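Several structures are given next for inspection.
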Structure P
Amino acid sequence: MLPSQRALFDMPRDVCFMNAAAWSPLPLASQEAGRAAVGRKGQPWKLPDGFQREQYERTRKAAAALIGAEPDDVALISSVGYGVSTAGKVLTLPRGTRVIVLENDHTSPVLEWHARAAAGGYTVDTVKQPADGDWTSAVLEAIERAGGAPVSLASISSVHWSDGGALDIPRIRAVLKKQGAALLVDATHDAGVRHIDVKTLDPDFLIFPTYKWVLGPYGRAFMYVAKRHQHGVPLEQTAGARKAVNAEDTIYFRDTSYRDDARRYDMGERDHFISMEMAAIGMEMMAGWGNDAIVARLSMLTGKLADGLGNLGVGVLDPKVRAPHILCVSFPKGMAPDLPKRLAAAGVHAAPRLGRLRISPHVYNDEQDVERFIEVFRKVALP
């Protein structure tokens, strides 16, 4: 099991931060890289030749390593929404079919399909949030519903942000394949923690940002694109998407045909002097620790939290259906609206999410944090 990595972060001992699912703190190494990058942008004449290309290829490789992908199959993008919009442009969904989404899922994998449904002639089928947190069974039931229109796409998160329910994506993928349906995975709350191997899973698209679990900055995200979709038209028309459009060449538009890999979907202005290296550092740390060690640590922490909170009259999901790194607490009589603020005033940080208290520890947390959380919760949450 991975030991606590608190020493790698700027986190005082009296702070109990269990809100990684909202945003993670940056490691000290990433902060230092960011400060150095600001200096480089302040004196750009000092940038060596090839600096930009080296940065984004390092980051592309780091993102690919987290999900078992080849770097050529990963696009550099700004957000999950950007990636889903790209998928919406690339995919052709047959009229009369259904697109499966999750109730109360993030907006990114949901609203794109609502916006396209009328013109595309398909319907959006929303899987209701199950009371027992078993999203996998609920999704499979929706896909295989007798008399329902054929499913052309499931656009779903692999871990639900509001209740911490973990979906068995390989099992869902197998059922979708039987119907010839595509799969888009929003891995925002999964990549870097649970094991993902896109070569085995074979999603059509899998997308994740850096600012939560992989310890990176805002504005950086990555999109895996299956090779069967690497022939589409990207959202933006950029030089980097073409085979040979280069301002340093003697002929600018030497070859305007698209690249033959996922780089054709890279966002414009991908040369980020400041945040690109910061994103790489966090992902490289996560890959270095490994999924098994990270999951062992975080499931230990959430397990202790569940044990400590479970007998206080609140509800938690069964560990069989919840993610190892997110514990959402429900309240039979409803959560006091000011509970998160009262916790924060005592130096304990978690997030209100759809009537639940979402607790999301990361590698910088330890058993002392768990004890502190339970102690403060008892004082401020119970009558």
Structure Q
Amino acid sequence: MTSAPHLHDFRRIVVKVGSSLLVDRAKGAKTEWLAALVDDLAREYARGADILVVSSGAIALGRTVLNLPAGALKLEESQAAAAIGQISLARLWAEALSGHSVPAGQILLTLSDTEERRRYLNARATVGKLLELRAVPVINENDTVATSEIRYGDNDRLAARVATMMGADLLVLLSDIDGLFTAPPQSDPNAVFIPVVPRITAEIEAMAGGAASELSRGGMRTKIEAAKMATTGGCAMLIANGKRLNPLAAVAGGERCTWFLTPSNPVTSRKKWIAGSLEPRGAVHLDAGAVRALRSGKSLLPAGVTRIEGAFERGDAVAIRGPGGDEVGRGLVAYDAADATLIAGRSSRDIEAILGYSGRAEMIHRDDMALAGE
């Protein structure tokens, strides 16, 4: 049998927390449970790992404050509950993390923010800066404005998209069961627990059940879909029972959970996506010095660009061409073609004076670039 990794092996960890773990329908937030989880997160943070939290709970908290009845809510009721609950959710996480002198930042996303490339770059840059500053981003679906996401969406898949967007190497889905079984254990006493999934097959997908609780919009089906997203992006995933106190410490101590392994890593998978899955909308032509800088691991600065080709928009994929016109790589460009033309060949210090706004210093960041041969 394939062996499972260890929690401490990972450098960037996304932890998804479901509503039913964080919120008691009658009493509100489970502050003791949250404090214990944050103890776990703080230990991983202290060893140098980047920590991101994708937390459900805004609607559940809001409906408790508003004393809305049990059962399905209308769309406008969900959005109103989210507006109330997002304030409470952010405060809960900020206060719990501050007890360990760890700053928290709130990010509200929808699935489209991680799909549309312009918004993707903005979200990725903001979350990346928070991590660089050693803060913990607390990410939630923006349910106050979402429509189809509230009716059909879930934070399992959002967490997987965040994990791949940010190059995480581990996604932890805290659930109300120990992991994946061959059948729903609540209804089948003969269900067999599966500790490690080397790859997701049709048989694995067939094991998924439906939603398990009133407060949770996810089920095992969405967790398997999240696992497919994560592992395709080079990110391992685990499903663990979050109902116990200190659930991550329990995983590290050997309590059972289900690991989904990946054959790749986040950097390799991202570069494959940029190099092979995105159609270039244009090209940037470089001088020889800029090509050498890229091959030494640098980002592309405007100063090394000699010519802009095409009518691309910010966030589009473009070909990167050397002095002779040969393609040396591809990347996601940080400027529209018109602005890129204006700053081509100029120092990054001049960007604000030329464009009238303070743009990014790099025309293509190294993290958004795949060079030939990588």
P(r) over Cα pairs in 10 Å bins from 0, in percent, for residues 130-321 alone derived as 8, 26, 31, 21, 10, 3, 1, 0 - corresponding label from P, Q: P
Origin of the value 0.9, where distance in nm of label points 7 Å out along Cα→Cβ at positions 34 and 282 was derived from one of P, Q: P
At a computed 15 (relative contact order in percent (Cα under 8 Å, 6 or more apart)), which of P, Q: Q
Structure (P, Q) behind the derived value 54 of percent of Cα pairs over 13 Å apart, for residues 122-161 alone: P
Winner on Rg/Rh (Cα atoms, Kirkwood Rh), for residues 226-329 alone once structures P, Q are ranked, highest first: P
Which of P, Q leads on mean count of other Cβ atoms within 10 Å over residues 90-97, largest value: Q
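Just so you know, all these numbers are worked out from the coordinates, no wet-lab data involved. Please read these numbers as outputs of a predicted model, since none were measured by experiment. Cβ atoms are built from the backbone, for glycine too; each structure is taken alone.
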